[in-house]
Structures are given as structure tokens and as C-alpha cells.
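Below you'll find the structures, each written out as C-alpha cells.
Nothing in this text is a laboratory measurement; each read-out follows from the coordinates by a stated rule. Please read all numbers here as calculations on a predicted model, not as lab measurements. Cβ atoms are built from the backbone, for glycine too; each structure is taken alone.
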Structure I
Amino acid sequence: MKRATPYLLLLPALIFTVFVLAYPLVQNLMNSFYQVSLVRGTGGWIGFENYEKIFRDSDFWLAFRNTVVYAVAGTVLALVVGLAFALLLNLKLGRITTVFNVIYTIPWVISPVVAGFTWKWLLNDNFGIFNHWLISLGIIREEITWLGSPDTALLCVAVARLWQFYPFAMVMFLAGLQTIPEEQYEAAAVDGASMFQKFFHITLPNLQSVSAVLLLLGILWSFNDFNMVFVMTRGGPMNASMVLSVLVREYSFVFFDLGKGSALSVIIFVLLISLSFLYLKALSRREPA
């Protein structure tokens, strides 16, 4: 009985995991091999036909390209901004550092839905504050439809993604900066190294593993991000900001092709598993032997 006690204690969590995670995952995988419509119901087995339709769909490749741009651009820029603020906070300016710590981390604790509506309001072409500022400064003469133009919509959601992810990068970089031995900087100062030489030859090499983990984790989260893009643009205009997570919703609940939507979600799942493997591999390299 004593041997069975740990397993009995884990049984409720196991049942919860099976019904909440495992069952929907298996059901979704099965739907991807069937002709499933929210209007006509479940049809017969069609094998990999849903996957073939997706790979022949130009909307998929456009969404895939947009997702890569959204994930990579937003993450890389967030790392740059996060590192800049981490270097500033690492100066240890006393109480002002604590105040800035609170201010800089606000975007991270805000819900993605709230953040999306906030940026949608800021970028509104009629009463958005960005247009107001730019017109007041004389940079532009008339309002710009930031979220209504195919040329700027994807850029705007990437900037919003940057704004929400950089606090996490900042905290991670700050932790990494505080683990760098001070002796390295002292030795470099004795050798006459400049501030930029210290940064490129000491700071960046010591933050290499942190940067790799943040890059992979940011891209992983961005690939799975739905709320920010859907709230701000819903993938428009003309699919200019359509990403894979939003396209799943389009297939399933706009075109009512649940089988095709399930197939696309499986493709995204495989991509995320691959990125997770790279993340865990980078994380294991970071740990000391």
C-alpha cells in the first residue's frame, strides 16, 4: 500500500492532464485526417489531403512568412532594447533603479489582450496619440492608417510584440550581467580597454548563452501568439499581418473547415516542438558541467 500511495496522490493530476491536454491533442490529430466541417459534420477518412491543401494554399505561405517576420523581428529588437535597459539598470543608481525596475516591467505583466487594445488605440488613425504627436511635431501632415495599411500593419504588431517581450529579456540580461566577474573588467581597465571594447569583448561573450535562450524562447512564444495579432488587426488588411495562429481560426471558424484547421494546428505543433527541442538544447549548454 505504501508503494501505491505516491501514484494514488498523482492520479488526480494525471486524470486532469489526460482530459485537458492529451485527449484534445489526440482528437485534433484525428480530425486532421478526416473531412470535418462545422456545418456538414464529420465526413470520411481522407488521409493527408488536409495537409496537401494547406501546403498548396498561398495564404498558408503568406502567414508562414509573416509569422517568421513577426517572431524574429519582434524578438531580436526586444533583445536589443532589453539589453540596453539592463545595462542602464546594472549601473546601480540607488532607489531610482528600483523605480525604473517597476516601470520597465509593466508591459510584461499586462495581459496580451489589454496590450493589444492599448496599441490599437495608440495607433488609431483618427484619434490615436501617435498620429497626434507626429502631426504636432511636423513630421507628418495627415493621419497615417498604421493598422489599416498592408505596408505597416505587420510592423506595428511586431513593435507591440517587442514592447511586451523586452521586460522579460531585460530581467534575464540583468541577471546575466550580475554574474560576470568584476575581475574581468578590472583586468581590461588595466590593459587600457575602452568602454566599447569591454562591452564587445567581455559583456557580450558572457551573455551569449543567455541571448541564445532568449532568442529561441521569444521566437517560440511568438509562433504561438494569437491574442496580440487578432486584437490589433485580425490578420488584415488583405492578410498583410496574417500569422499561423490566426489562420487556424480562419480555417476552422470562418471557412468552417475544422479538418483543415486541425491539420494546420498540428503543423504549428510540430514547429513548436522543434523549437522547444532547440531551446532545451541551448538551456542544457548554459548549465555548468
Structure II
Amino acid sequence: MKNKSLQKNLISYSFILPSLIGFLVFMVYPIVYSLVISLMDWNMFKGLPGSKFVGLKNYFSVFKNEYFIEGFKNNIKFTFMAIPLLLVVSLLLAVLLNRKVFARGFTRMLYFAPYIATITAAAVVFSVLFHPVFGPINGVLRSMGIDNPPQWIGSIKYALFTVALFWVWKNLGYCIVIYLAAMQSIPKSYYEAARIDGANSISQFLHITLPLISPTTFFLLVTNVILSLQIFPEMKVMTNGGPGTSTMSIVFHIYRTGFENFKMGYASAVTWVFFLIVISVTIVQWIGQKKWVKY
């Protein structure tokens, strides 16, 4: 009996063994190794024998680095610009697309299409649209009588906002689909009872829809805040961190330090500091959700 039980367990473990090995080799090992590297003046050409242990020196250097500080400020600005716009617009569009309108399925597909497009291709198209000189957007603005339209990605003032617009447009379809799923799970009897009591559409939205989809809003808030803090490819393709440091993010700083300047020890330290920032922001959101999320 014991042999049969052991045999079943071995068969079961054999099925998960490839995934487990992949997880240990490609996830756990790099994470632990990056922590080791962050404590060293790492020489990526000589490896461990050619590197020097420096303790927490790299971590102390993080908060003195002007590029990290600029990246942190830009991350905060980007998050506060993009997240409210993304959630509000996606919610309003989801409400409209949840109604019986002409070509509803086709319209949903159009909104979701940018989400499945590759970031590089979409960012290149967006960069062309918002080109400060030859872009169609500024062409339309000039035709409307605006002689000096914004320089968009070529302007220190508007570059980060332009990247935020692209990020919102790219992720809008996903949020709409999630909101639609949440709205369609609300029992119709709630709305029928509200209509009998004389509640109009706005009252139904405020007192039924919003509270019942608050767990979905919380989910989208947490996941998109994390994504917004991790933003990198959009900035790399559209602005390369410029003009100046106006679109420099923390992840962009990590990339440039580690893979362009080959300071892997310092880059690993920045990565761990960034990890703690993301965890802290998520914990704050998790604590705050108790006051407004209704399960």
C-alpha cells in the first residue's frame, strides 16, 4: 500500500518537476544572485573572483544619485497622470459598451486591439502621430489656427504626458474588458428593484454599479499602479529618456546603469530599492482598500 502511494507521489512530482526546475533556475537563482551582486563592486567581465565586496555602499549611493531621484519623481508624476485617466475613461467606456448599441462587439474589439499589439510597433506609430514637426496631430492643430502647438515628445514639459497618453491608450482595452465582466456579473434584479423605487440611471450607477464593481476597481488600481511604476519600453522607444531627464524612470535608470555603463552591482541595488518601493505602495493600497472596497 505504501509503495503504491509512493509511486503515485513520484508520478505527480514528475509532472511538476520541469516547471519547478525552470522556476528555480530562471526565477529564484537570478533573484538571489542579484542580491549578492548588489553587495559588491561587480566586475561583469571577471565575475565573482574579480569583484570586491562593498557591503551596503551601493544602497547608500542609490539615494544620492540624481538620475534615481529624477526617475522616482517621474514615476510618481506618471502614475498620478495615467492611473486616474485610465480608470475613469475605461469605466465610462465600459458602461457605454455594456448597453445595447450598434456594432457593440466590433467596437469592443477596436478598443482591445491596441492591448494585444506589440509595444514597440504601437510606440513607433504613436511617436509619428505626435511628432513635433511632421506629426498629424500638430498638423490638425495648425489647421485650427494654433500657430505654436505643443512639441509633445520633443518638449520637456509635455514629453512625460505624451508617454502617459500612449500608456493609457495601450492599456485601455484590457481595463474595459475587466470592467465589462464585472458589470455583467451584477444581478439584473438589483436594477429592476431600483427602477421600481424610482431611481434613475445615474442613481443606479452611483449606488449599485460603483459599489459592486469596487473589488474590480481595486484590482485594476493595484495592477496598473505596479505596471506604471515599471514603465520602461514605452520611454525607451518614444523618447529614450529625454528630452533631458524628463522621461527617465527608475527602470530606465536600472537599464542604463547596468547594460550601458556595466555597473551591475549598483544596478542590482537600485532594483532591490525599487522592489521595496513597489511593495510599500501595494501595502498602502491594500490597507486603504478596507475603507472603500465593498465585498
Structure III
Amino acid sequence: MKLLVCDPTAPSAVEMMREAGIEVDVRDDISPEELETVIADYDAMVVRSRTKVREPLIDKAANLRLIIRGGVGLDNIAVDYARSKGVEVRNTPAASTNAVAELTLAYLFALARRISQVVASMKDGQWEKKAFSGGTELAGKVLGLVGCGRIGTMVAEKADALGMEVLSYDPYVEQFHRCVSGTELDELLARADFISLHTPYTPETHHLIDAAALAKMKDGVYVVNCGRGGTIDEAALYDAIVSGKVAGAALDVFEDEKQDRGQRLMELPQVIGSPHVGAGTVEAKARVGDEVAQIAIEVANR
């Protein structure tokens, strides 16, 4: 099998695939234009979030039989179209679970104690003890999880250990973890002190958290999104923060991550964020690479 690595992948994974007899070419900075000219030479490809695999590219991939997405989300791949052409599409959903869950918890703490703002104040030479003495504790608070798959469940376990009550809305989960109480979205919105999104981006989840949903939340609620951009109406969130309805938000993902990148929201002092780094730990990258290699070897040996 001849495989093209289109995005940065752990060298150990590349070596593992080569040792298994797979011919691996690493071009992890390949442009979309270059990719279209060479894809017909490959049986498999490895991508992360940078490389888009849409219908026109798939049409040019005459020999392609496997697309491996190093990571969870498949929104950068035309999955149904690929499968209709006989191309298998796989991802590595378990590899980054802990990394994203830990970032979510970090953001919960950061919002509760305004850590980013107080650090910025200190670096500016200020000593605003009184101004930053109004933080809140996570223990005893209600955490509402919108989506409770692998990552949501791990967040729930960690939050439960901190003494939080965990509610979750997820119509696709039949049996929740013992520390999670399944509920309807409206009840979650009304009861939660902190709301964290862990749902894929689909037509059904587009702007799931919109102005109407925000209006149903508690006054002074905190919102975290380390899931997928587009699940929150960012304009509505902006208005809710300005009005004081939402006390603060932490965002690792945005609707437009190419140009806008949540710039208007990031101008608000109540908002903290990061450039989609949820899976960006050394350990998670290594686990992603291992899963990628295992999938490639499995398919090559069929």
C-alpha cells in the first residue's frame, strides 16, 4: 500500500507503518493544488484538520481506498461521498479524549477564578486584590454538558471528582455514566452554572446554542466550547456577554477559523480562548499517531 501523510504526524507512527511494509510519503505541508496533482498515485492518505478532502479531490483519487483522519472530527472530509466511491474513512476518536477533557477543566477553573485576567493585571504591574477576590468555586456547582460521548463522559468524571453535579443533554446516549444525570436541553440550560459543549457540528447542532437558548440560561452562567465551532451562535453569545447574562466564555473553537477567528468575542474581557488546541498535547499526538499507524497496517494486511 502506498500512503501519503498530508498533515503533521508523529515520526514514530510513520516509522511503524514503514516497518510494516507500507510505502509512506510524508508531505505534511502539501498545498491543496499539489495534492490534487499527486493523489491518484496513492492508495491511502492521512490527514488532520488542515487538509480538506472534498468531492473534487476524491474524484481525482482513482486508487484511493482509505482516508485516515488523525483526530475526532470528520467535518473536513466528504465522508458519505468518499464511502459511495468505495473509500473507507476512519478516525482516531479515543486518542485525544483526555487532552480535550483536561483543557475543558482548565477553562472551567480559569473562568471561575478569572485566571487569565488576573495574570494579565499582574503582568501590567497592578495589584488588584480586591477586584479579583470575587471568584467562585467549582465544588457544589452544576455543570451542564451538551453532548456526552467519550470526551463529555471524561469531563463528567473529572468534574464529579471536584464535587460538581453533572447534567447532560445528549439524545443519542441511552445509558449515561453513573455520575451523569441525563436531562432535556431546557432543564440543563435553566439549572447549569457552567455549560460545556461536546457535540459534533451537524445541520442539527448548527447554532444549537442561539439567542433563545442563551435566554433560558441562569444569569451569570459560564459557557465553554472545546467541541466544534458553529454549535454556538457567536453573535448571540456576544450580546449575552455584553448584557451580563453570560458572565464569561472560554472558546477553543470558532465558526470561522480561517479569517474571523472569533475576533469580536475575543475583544471582550470576559472571554478567553485558544486556537483549536484541544488535542494539542505531546501525549495525545503520540496516541493519535499510534492509532493512525494501527489503522493503516490493519487495512494494508487485509
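Taking Cα extents along the principal axes in Å, for residues 215-270 alone from the coordinates of each of I, II, III, which one would give 32, 21, 15? Derived from III, not from the others. Could you tell me which structure in I, II, III was used to calculate distance in nm of label points 7 Å out along Cα→Cβ at positions 31 and 247 as 4.9? Going through each structure in turn, the value belongs to III. Calculated for structures I, II, III, Kirkwood radius over Cα pairs in Å is largest in II.
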